[in-house]
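Each in structure tokens, the structures are laid out below.
Every read-out reported here was derived from the displayed coordinates using simple, explicitly stated rules and does not represent laboratory data. From a predicted model like this one, the values you see are computed outputs, not experimental measurements. Cβ atoms are built from the backbone, for glycine too; each structure is taken alone.
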Structure I
Amino acid sequence: MLYEIADEKIFFIVRILYRSTMSEGRDWSEYNEHLVRRGELYLALDFIDSWNEELSKMNYCKRGHPFEYPESLIRFLAVIYYVMRVPYRALEGILRSLNKYIPALKVADYSTIAKRIKQMKIPDEWLKYGDKGDVAVAMDSTGIKVTNRGDWIRKKWKVRRGWLKVHISVAVDKRRLLAIKVTDEKTADSKMFDELLDESKENMQDGGRIKKVYLDGAYDSKRIFNRLDEEGIEPVVRVRKDASTRARGSPKRAEVVRAVKELGYKEWARKTGYGYRWIVESVISAVKRMFGETVRAHKWDQMVKEVIFRFIFYNVVISI
């Protein structure tokens, strides 16, 4: 127990020191401008200039009724719907107000807006990582409530709708999301590791390569160690305190266990940089602060889409 408390204190101190260092070296005028540009991003009207050109491409060789509204308009409305939590009918009202000043902007009714947002594909390029060289990755999961009912109501009336579990992979240097998977609350973190790693590798561009992966104790598995060893990726995984130093099917895991026992956990964490794993937690915290901790949708596929959109849109926000 004391060992665990000491570990938590150490990482808390590391985080404070890291954040204070970041604050001292931050250009506050540039940071303030970045926050202002977020507002421009939320209400960007660039799609108006490319309206006709985009529609012609979308309707090329299309059978049936042609599209009347470009996909870029739907993305614009999806940001307002998912991020600002504006209802569909209010979105129609926003278009009406904009139409008074921009006659070229056609107004879609709320039912069309709802249908197109539900059918909208989230752009793959929002997850692409363009930097060259080696990259360290951190993985973790978090829960998203499927209702905004208070905890007291759930306890009092025994109302329970469960929650979504979001598994993410983050590039440590840029704090940029590389991969995301959404499951039910019963899915273990370790079961989603392979899918997260595969998607992270797919989203690396310009010859980038994953060189190291930071994982907490939920990923302490021989299978995961063996996969990373085969890929030539350094595993920085917090193994169990009572873990055996014998190979027993995973020489790489045994190697890490011996290093922890020989150096001691504190020195091993310092030497391997395990403290950087908290960056994935900071990304989770940032997304929840910006976009909320609950979903508005009621159907499973739409709840998943809403969560994925918010997390991936975080990449767009931090890149401006």
Structure II
Amino acid sequence: MPIRRDSRADPARGASRGAQEGGNRVALLRKAVSRLIQGVIVVIGITLITFLATFLTGDPAALMLGEGASTEEIAEFRSTMGFDRPLYVQYGEFLSKAVRGDFGQSLYYKRSNIELVMERLPNTVKLAAIALVFSLVAAIPLGILAARLHNTWGDTLIMLFGLIGQAMPSFWFGLMMMLLFSVRLRVLPVSGMGTWKNYVMPAIALSTFPLAQNLRMMRSSMLEVLGDDYIKTARSKGLSEVRVYCKHALKNSLKPVITQVGLQMGTFLGGAVVIETIFAWPGIGRLAVQAIQFKDFPLLQTVVAFLGIAFVLVNFLVDIVYSLIDPRVRV
């Protein structure tokens, strides 16, 4: 009778496993540092583009003051704002202040730009989080079901739903929901932020396109995983389909969806600009539209910079989570 060796009692094997775990931690740390450096470079690029965008439409002083301003007023305002200095000097001052958390003062609201953004940012984060959760809760089961019903009428119906979701503009869908549920049925509020009912239509409108994308990605990923050898082995052992799908296939099928969710954060944050305007949602997206309307360039610079930083941070977290799920990407 062969003697089974306990790996826990084998010093050589234990040392090898410890070295492997240490190597995995080092690889994860290197990946995190690399992504962090890349994120810093991207953020600097975002601030540079945001700063230069102020001067693309001409003299910012004349645009901010309007057509009724005199030449003397424009010259005085240009000197006050520092627009008469070289661009590299202005950008250096802008970047040094931004690092310290000083993004200047809003020309319209006469308040600190950072205070205005921080007041509105939680509202946008809550709306985006609810839309993200809704899109995943709906897309993952539908994608698994579509893979389970592959090449049947059920699969076709689910994929048709996904196609419509990708083709339908979110702002149009939001207006149609507003017309139906607010104007006709009077069951949901038209706009504003108050009770949980105010979240329903904006969250659904914001999540429509990402939901359709995640559904299609989940279906294709699940079909690919179901053809692997370890799934065939699990089925040959007599495991139920529910256990095969939920325990063995789901984890590997979620990897492409996680990556796509990181890319979709730009959709959630960028799409919030339109959705928040339609539903009068007091978030950072609506604040950006108001800054454009009032020609408040310092405030617009702050909003764009914060949206860019948030996008970089979310993608950084997604990279780390993906590395924890799949150690192979750390190499």
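When Rg and Dmax of the Cα atoms in Å is computed for each of I, II, the one that comes out at 22.9, 73 is I. Which structure, out of I, II, was distance in nm of label points 7 Å out along Cα→Cβ at positions 64 and 264 calculated from, if the result is 6.7? The read-out was computed on structure I.
Using distance in nm of label points 7 Å out along Cα→Cβ at positions 192 and 288 as the calculated read-out, with 2.6 as its value, let me know the right label among I, II. Mind dumping the intermediate values first?
Values: I: 1.4; II: 2.6.
Computing distance in nm of label points 7 Å out along Cα→Cβ at positions 192 and 288 on every structure in I, II gives 2.6 only for II.
Of the structures labelled I, II, one was used to calculate relative contact order in percent (Cα under 8 Å, 6 or more apart), giving 17. Name it. Comparing all candidates, it corresponds to I. Have a look at I, II and say which one yields -24500 for helix-only ellipticity at 222 nm (-39500 (n - 2.57) for each DSSP H run of 4 or more, over all residues; to 500), as calculated. Working through the options, I get structure II.
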